[in-house]
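See the structures that follow.
Coordinate-derived values only; no laboratory data. Bear in mind that the values here come from a model prediction, so they are computed numbers and not experimental data. Cβ atoms are built from the backbone, for glycine too; each structure is taken alone.
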Structure 1
Amino acid sequence: MPRDDDGYDDRPKKTWREIDQLRDGKRSRSATPPAERARLERSASYSRYKSAADKFFSGELLPEALAEKVDPTGGSRAKKDQVAKLRQVEDFREFATLAKAYVDEHGVPDDPYVVDRLLGHPNEGVVQKTLDKLSELLQAGGFKVPKSLPERLKSLELSSDDPDLQDRAKALAKAIRDRPR
């Protein structure tokens, strides 16, 4: 039982509502509200930060000393150089031969532009592998779809002799159309 002279009853008492608000206020200060987070992710500085981080972790911006430790054989750098060359080749015949050699050696690259061009390859085996990779990339998310990709899939659907290839191209085109933006 409290004594009258201890000063305990003189303090203002907080209601349960005030106590809950204080608790909630502490939590909300540490977490970023969804609207503010979305605004941050749309900002130019955030996109520059993300692209720089992607380049760093993909090995493009690694210092030489660190690159030698991460990839001592240089295989990763060679693959990147081959993909860059595939992106730059304008002659389709040269592209087709280089792409076939690359796909046979390393598989289909993750580069959206090269994947788009590979869908027009004359070898159906390469096109099948490309459709597999495209399906995998779309399921994983984060794949930036080139504007010409839906048209390329539509063209593949209409021009291919293989019904399985046509069905897969149609399904992937639908998946691209229906994906959240």
Structure 2
Amino acid sequence: MGRINFGAKPLMLPQPVLIIGTYDEKGVPNAMNAAWGITTDYKEITISMSEHKTTQNFMQRKAFTVSMATEDFMKACDYVGIVSAKDVPDKFSKAGFHATKSEFVDAPLIDELPMALECKVKSFNDGILIGEIVNVSADDSVITDGNVDPKKLKPIIFDPCNNAYWGFGNKAGNAFKDGAILK
């Protein structure tokens, strides 16, 4: 068995599918799909992205939301990633999304996506957005025993190797516990 080299590419699995919500200068909600994001501290998220209508919006409003894309709304989540709000100003509503204003930041929560990080812009330099997470909200339909239940949320992941979305798999173990047997 040998290794196959792919060169320098952003091939990391899994990659979350993040839907960034913003308001434009007129208060119209916008959403875009981004896959290159990760929490980088306890109250911080970092997302790599080029210039978009979304970047103009969050720089003006100093806020954004990050919703987890779900199996139930995969087509809508993909749509907001392939259509620009510069070309289709009402792409949010065309995706079938509805907005509720966050209580914590000047950005929309997407009603159809049941979990979101509500963030303030810390910085946006050289295509790297860093946000301060000021709240995480989740619809009670995806809560079990006081916590977000991945089986109910049904988040999707992006497979950059095959340009595909995948559903969430089964629990494989217990973090910070199962490895203790090797001590």
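One of 1, 2 was used to compute distance in nm of label points 7 Å out along Cα→Cβ at positions 16 and 56, and the result was 2.8. Which label is that? Comparing all candidates, it corresponds to 2. Comparing Kirkwood radius over Cα pairs in Å across structures 1, 2, the highest figure comes from 1. Calculated for structures 1, 2, distance in nm of label points 7 Å out along Cα→Cβ at positions 64 and 96 is largest in 1.
A value of 0.80 was derived for FRET efficiency 1/(1 + (r/R0)^6) of positions 32 and 104 (r between Cβ atoms, R0 = 25 Å, to 0.05); which structure in 1, 2 was it taken from? Matching structure: 2. 1, 2: which one has helix-only ellipticity at 222 nm (-39500 (n - 2.57) for each DSSP H run of 4 or more, over all residues; to 500), as calculated, at -22000? For helix-only ellipticity at 222 nm (-39500 (n - 2.57) for each DSSP H run of 4 or more, over all residues; to 500), the value -22000 is produced by structure 1. Identify the structure, out of 1, 2, from whose coordinates distance in nm of label points 7 Å out along Cα→Cβ at positions 24 and 152 was calculated to give 3.6. Source structure: 2. A value of 0.30 was derived for FRET efficiency 1/(1 + (r/R0)^6) of positions 40 and 128 (r between Cβ atoms, R0 = 35 Å, to 0.05); which structure in 1, 2 was it taken from? Label of the source structure: 1.
Of structures 1, 2, which gives 11 when relative contact order in percent (Cα under 8 Å, 6 or more apart) is computed from the coordinates? Among 1, 2, the structure yielding 11 for relative contact order in percent (Cα under 8 Å, 6 or more apart) is 1. Source structure of the calculated read-out (distance in nm of label points 7 Å out along Cα→Cβ at positions 88 and 112, 2.2) within 1, 2: 1.
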